[in-house]
1. Among 1, 2, considering only distance in nm of label points 7 Å out along Cα→Cβ at positions 12 and 140, which has the greatest calculated value?
2. From 1, 2, which structure was distance in nm of label points 7 Å out along Cα→Cβ at positions 52 and 68 = 2.7 calculated on?
Structure 1
Amino acid sequence: MDERTRCGWVGGAPEYVAYHDEEWGTPLHGDDALFERLCLEAFQSGLSWLTILRKRPAFRAAFAGFSIDAVAAFGPEDEARLLADAGIVRNRAKVAAAIGNARAAQRVPEGLSALLWSFAPAGPRPRPATLADVPATSPESTAMARELKRRGFVFVGPTTAYALMQATGMVDDHVASCFRATG
């Protein structure tokens, strides 16, 4: 790892460094791309994000590259296949949530990307000085979670919604001293 200053959560794992430097906080658009992040945030609940990052290639293979239409078409055989796949997190409720959320995403007329980005805060926000200044939720993430639940999504509470917003650049929570901090 180079000597650049990063957000304190990064630590030394190469997966964390690459994720922080190349993905986290970078604006991400596209229905399937955001569906992947929504699913991975749900699978992460109660686990280390590093576990999810290390399993991401297996998740992508198991979930057809997180194609909303492909996952929405999964049936009982696919669910059984996923629950037997040691390469992913084998949690019945989370697997069922990913499939159900794909079906819910298909019913979003404006598209999942447009829906999720509609909750991005408008205007500049104060940059967190330290990790202690980074919130776990926001009024926008609470509203996003409420709307997703109203539309039939599950495993999408305000904290998961906020983590999604951070991961996909809807909010930029790189701390002030981080080399990725802008503005």
Structure 2
Amino acid sequence: MTGAVPGPDGLLRCGWGLSTEDYVEYHDTEWGRPVHGDDALFERISLEAFQSGLSWITILRRREGFRAAFAGFRAAEVAAFGPADVERLLQDQGIIRNRAKIEATLANAHAALALGAGGLDALVWRHAGDPDRPAPRTLGEVPAVTPESTALAKELKKNGFRFVGPTTAYALMQACGLVNDHLADCHARTW
């Protein structure tokens, strides 16, 4: 496996971050940067759940559709959705129309609200990885699951969240900056 790869602009990036323009933007400006706030984390948990079994680019390209369909991922509003909203969402071509994932998103909104203000943020960030762990030098050194992601998934499930297994939890941790899996020589590795 190789390390970071130079892009057309000469900057070294994690190899996956060069495959499409969408990925370049996401890699350079968002992936691995700390995300805080209950609604922001609810959005990321929801999108990671929808990604299960699909490529991330599929979700990334539909993110605005997801935001429109799920009230900007404001958990309080999504928790108020009912059966008619589920049926509406199943017809929405701007999202992934999977009943189990849609219903999980509604259940996860209820679970997030049950934690109270700041509760989801605190729960997720309690599982942040060691900031001093060595930076991966190749993509092959980046794990799919860690003890921290397993513990996060277990705690989320204990609190009523769905579609949050250890692999999904680790992807969430990577995307939201709980771990820094940018390769050692990647220009976006900022901490």
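What follows draws every value from the coordinates through simple rules; no lab data is involved. Computed from a predicted model, the values in this text were never measured in an experiment. Cβ atoms are built from the backbone, for glycine too; each structure is taken alone.
1. Working: 1: 3.6; 2: 1.8.
Once distance in nm of label points 7 Å out along Cα→Cβ at positions 12 and 140 is tallied for 1, 2, the winner is 1.
2. Details: 1: 1.9; 2: 2.7.
Among 1, 2, the structure yielding 2.7 for distance in nm of label points 7 Å out along Cα→Cβ at positions 52 and 68 is 2.
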